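Multiple structures follow.
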Structure 1
Amino acid sequence: MHTGKIRTIIRDKRFEQEMAGIVRGVRRADEFLEGAETILSRQPECGFQLEGSSVWFISGHTVDLAIYYTFDDDNVYLLSVQRVIPPEL
């Protein structure tokens, strides 16, 4: 686990708009976002990088959301949040 400095979380305008539309319809969305921000600020490499892109994503295990983001040495930029369809078991 990387224990370097903590990056600043910056929410893109698009992310904020999408989150405002989702938060009412997804239980525990706020909790997921808070936890994701904590993790990403410390270890942004924990997500999955989209092939051929500088964009990464992380999804929830208890909520049907995915956060798309990018990062540099100082910041994590939250770009988009989308509802995802859970896989059928």
Structure 2
Amino acid sequence: MTTNWTIQILDDGTGVIEHRGNPRFHALWKSGLCDLETIEGFFWCAEGHDADDTLTLFAFQWQDSAPGQHEFEALMREAVREIDAWIAARF
């Protein structure tokens, strides 16, 4: 995991990811496909090997201006790699 990212799990099992590089933001994340209908607003999903491996980022809060679509997609792919590495390091 790089130093630009902070990842943690809240008591309710929802993850939090923070990007401290530019553009700075934090978002919530979930793994798996359950309870996606409860997410309000914009979200971004990365499919995994199966339904349990899907990662969904949502509830974005930007401290800097949100990037354009191309940069956003690249940033989300990086976020998913960081979350995957964080999960792998825990087991």
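Since every read-out is calculated from the coordinates, none of them should be taken as a lab result. Since the structure is predicted, the reported quantities are computational estimates derived from the model, not experimental observations. Cβ atoms are built from the backbone, for glycine too; each structure is taken alone.
1, 2: which one has Rg/Rh (Cα atoms, Kirkwood Rh), as calculated, at 0.93? Going label by label, the one that fits is 2. Each of 1, 2 could give distance in nm of label points 7 Å out along Cα→Cβ at positions 17 and 65, but the derived value 1.8 comes from 1.
Compare relative contact order in percent (Cα under 8 Å, 6 or more apart) across structures 1, 2 and report the one with the greatest value.
1
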